[in-house]
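The data blocks that follow each hold one structure.
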Structure P
Amino acid sequence: MRAVVYREYGSPEVVGVDELNKPVARNDEVLVRVRATSMNPADWHYLTGRPYLIRMPAGVPKPRRKSWGATSV
């Protein structure tokens, strides 16, 4: 599947599209297809890593999760 990924904090130039393994739904989960999405101010803060306090739960030197919305990444 294609996913929007980022491996470091920064401006929108650090965002790219990458191929990832398709997630597998467990017995109590549902897999849905997303055709469109958007960003909100919280997503912007996680992308840029600012304010710096946002890095405490997200990863201090670099983001722990490489993709938004994909739980298996």
Structure Q
Amino acid sequence: MRFPRGKYKGRLISEIHQYDPGYIRWCKENTPWMLKQPKLKINKAEQEFISDWKDQQKLTEYLRNNPATLEEAFGD
């Protein structure tokens, strides 16, 4: 993430943290919004994709933790 404004505008926050940690502390105390990730606007199709992906991840995790027996998988 990059600074949106100020004396380090456009620079990576992680980079500034390494050589000017005092500025990061100052931002936390005086302008904490500068250190927050901006919220992205997501359209309906992207929301549906994310929802489907999360459902698929839950199903995959469930199946990994609860494997079927041979009888359940192939019947008699």
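Only the coordinates and a few stated rules stand behind these numbers; no lab work does. Quick caveat: nothing in here was measured; it's all calculated off a predicted structure. Cβ atoms are built from the backbone, for glycine too; each structure is taken alone.
Below is a table of values for the structure above.
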read-out: Winner on relative contact order in percent (Cα under 8 Å, 6 or more apart) once structures P, Q are ranked, highest first; value: P
read-out: Identity of the structure behind 9.6 (criterion: mean count of other Cβ atoms within 10 Å over residues 32-39, calculated), options P, Q; value: Q
read-out: When mean count of other Cβ atoms within 10 Å over residues 40-47 is computed for each of P, Q, the largest belongs to; value: P
read-out: Cα extents along the principal axes in Å from the coordinates reads 72, 30, 19; which among P, Q; value: Q
read-out: helix-only ellipticity at 222 nm (-39500 (n - 2.57) for each DSSP H run of 4 or more, over all residues; to 500) from the coordinates reads -3500; which among P, Q; value: P
